[in-house]
Structure formats: structure tokens, C-alpha cells
Structure 1
């Protein structure tokens, strides 16, 4: 299963920034929001942070840019390689490594904050895999540390079962690019398959790139319970309206 997720993000790594109208602006906005949650829960820091699903660096680069000591890890070698290049291009220090979030290669209690953002946890399609990943995050967190997970608002999405996402426009050297997704819900409503479309301008026409991946529509209740079962307490949800982050953010403390 995770090999298909790795292949998806390896294929997407070069084009991932096209998800955003302006990637640098989005990095700064997301970093400000996540840093605000960290400051409210753990003080100003700077903190030793692990972004265990760093992708091409959207959150990791931003958090390092506001002063935190960040290490990035991700399942995708191509994404991790790009994160390192993009961080260096912006004068930001970001050590990175390739790692499955279910088998984090870090010593126990190494981090003050562990971040798993951008709906990454939803790529784990079984309760056992989610539990294994959360237990690993608990292991690498200090006893006074902070867990931060962002995920889509699946409580509403499961009821609505949307079949697509709105198109996102971004600009390339050739012109405007378009990104959107088609969602194919499984009959039980628990999971859905994504067709991830990107239309890139080429001359007078378009190049269409399509990638496929599956996600688990984890409800807040189910995720909160899994976090508690993995050894966390003080589970809280931070809404976009209050945090400024584009997805709901769960925070929790090691028990």
C-alpha cells in the first residue's frame, strides 16, 4: 500500500508547488498559523521540530524560516530531495531523511514538537497502521512535547461525499496551470480513491498529468481515540477560523 503512496508523491514532487497559487506565500501563511499554535501550547521556543510528512517542505521550510530547528522526513525520496533543494535556495537549514512515518529512524524523546500535516495521516488505510505511526510519534516526542496533526474535515465530507475539488490556478513560465481532483468514494464511505489532475500549458495546448492515490476519511472522533490509544492526552482541535491554518489541527500531549 505505502509503495503506491510513495510512487504518487515521487511522481508529484516536481509539480507539487502548482497546488498553490503562490507557494512561498502559502508557506509563510502556514508557518505563521502553525507557529501560533505551537506558541500558544508550548511557548515561543525555538523548538526542536520533526515534520514526519514533510513532502517538498511546505510546512518544514516555513517553520524553519521562523526560527525553529526542523528536521524533515517523508516516504518519498523525490519529495525529500526537493525539500532540501528548496530550503537551501531560501537560505534555510533543513536536514531531511527518507522515512516511513510508521518506522521513524530517530532516538526516543528527540523532539519537542512532531508535525504531521497536509492530511498525510489519511494515507494510512488501516487502524493498525495509524496506531503504529502515532505510537512512533509518541516515542520520538519528549514527555513535555506537542503533537500536531492536520487533516481534512472528514466529519462533513463523509456526509456530503463530494466528487471533486475546486480547480486551483497557478502560474508557470509557460502560462497558467490547473490542478483539481476527482474523488471516487468506496461504497462504505470510509475511504475514497483520488484522481489527481494537473493541466500544464505546453505551446498552444495542454499536457495532462494524472496520478492516483487512496485516502481514509478519518473522523475527528476516530482520530482522537487513536491518538489517546497511542499514549497521548489533552487532545484538542483547533479550527481554521481560530488557528489560521487551512485544515483542522489536532494537538495532544504525551500522557
Structure 2
């Protein structure tokens, strides 16, 4: 049985209750009761022209060590895997899909980005799917943090839905924040999501807001249904760009993931 992490002191967030967290206190593979591996598109190739193979249950790509979750991208061909799709890089994409999801709350992920041209790590959420087989972008995506190695001093945030997306809708608004040491120091990447708006920031500094239009347009606001959390390192692709093979292996480090919801009156 995997030991559970010690309780988190919640006195710094009055009015909120901690409903889910991982403090990464047990060495080895990520806690299987909290994290699953997304490998769905390895054989056919991942979205946005990305170049990585996402490995499951492989310490070389995802492990907990000395109080941190470490995702590692490597230059290697995992050709022995049954779902190998010809990729020249391995990485990891961890999700809470099927294990945990939330509607509204305060999300905080303390992380340090991987350095190097061609890296594209992200902390984000996706809708679990609604009625009538709702799928992306209709069920919504919230990008709490995206980072690309070609711009190592900034992070960005955005949301996608049926109205605002890169595939047939109006392009979404993406805003950035300066984080000069994003790939050398830990920072708190945060989202506050309510029925009124989604606010995204870093180290308690909000730089992105998306407001619920409250006009009945579900294409613009699908964000009243559960979303699950994802963390990953993509390689190359439309946003990651050209890859410098000299950088590998590269690591994305996490010190904690904490999700709070409003306490009952």
C-alpha cells in the first residue's frame, strides 16, 4: 500500500478547503491512485505535429524522487513498445482522467520548467466530456501554464472552447507573464475558477482572465462542468518549434499540486 502524504497546512487559504493534493513524498513511480498515463495517440502521432512518444510506468520518464515529481524527455526511440509510432523522443504525460476531476476551485502547481530549444511543457485541464458525446474543443480546455524553450523567460495562459480555438473558431486570446528564471527556479502556477470567470497567474500575480459572458452561449462557456488535470512535456510541434538535440535529457520538476474548493458557509 502506498503511504499517503502528510496533510497540508491550509491556514494560508481561509475560506477554502483542500480537496486534492500530491506532495510527492514517496519515491518511485507516480501514485497510481492519483495519476494515470495518457498514451492514446502514440501509434498515430500526437496533436500539433508534436514529436514525442509518451511512456507509461517508466522511471526514465516519470518518477518521484526526494520530494519531487520529475518528468524527463529523452532523445531515444522506444521501438520495442507495442504502440511505438516512430518517434525519436520519449516523454511523459500524466493525467487525473478517470481518477479525479473538479468543477471550480483554486489550483496551484509548484513547478520548474525544462530548459532547451524545442521543449513545450504544460500544466492544463480538459473537460471530461458532457452530454451527447461532447469532445474538444466543445468541452473546454484551460491552459494554466505553457512554456516553450525558445522563449525561456515567459509563460503563457489561455482557454479554448467551441467559440475560441485554433481549429475553426475565433483564435483564443493568449497572454504572457515574465518569469525570467522559469527553467532554473520553482514558481507557483495558479488558477482560480468560479462560475463567473477563470483567473490565471503565477506567484499570486494574475495576468490572464476569461469572463463568463452569461448569455447562454455554451460555445463560449462550457466551464460549468468537470475538468481533469494534465502535466506533460511535449517536444517540438507547432508551438515548441525546432528541436535542439543537444539539450537532452531535460526535466520538468514539481514540488506539489494542490486543489482547493470554497468551504461551505
Inset, instruction - Of the structures 1, 2, report the one carrying the highest value of mean count of other Cβ atoms within 10 Å over residues 69-76. - result: 1
Inset, instruction - Kindly point out which one of 1, 2 the value 17.8, 55 was derived from, the read-out being Rg and Dmax of the Cα atoms in Å. - result: 2
Legend entry - relative contact order in percent (Cα under 8 Å, 6 or more apart) - highest-scoring structure of 1, 2: 2
Inset, instruction - Figure out for me which of the structures 1, 2 the number -10500 belongs to, where helix-only ellipticity at 222 nm (-39500 (n - 2.57) for each DSSP H run of 4 or more, over all residues; to 500) was derived from the coordinates. - result: 1
Legend entry - Structures 1, 2, by distance in nm of label points 7 Å out along Cα→Cβ at positions 45 and 221: label with the highest value: 2
Legend entry - Parent structure of the calculated result 2.1, given that distance in nm of label points 7 Å out along Cα→Cβ at positions 37 and 77 is the read-out and 1, 2 the choices: 2
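Bear in mind that the values in this text are calculations on the coordinates, not laboratory data. Worth saying up front: this structure is predicted, and the values here are computed from it rather than measured. Cβ atoms are built from the backbone, for glycine too; each structure is taken alone.
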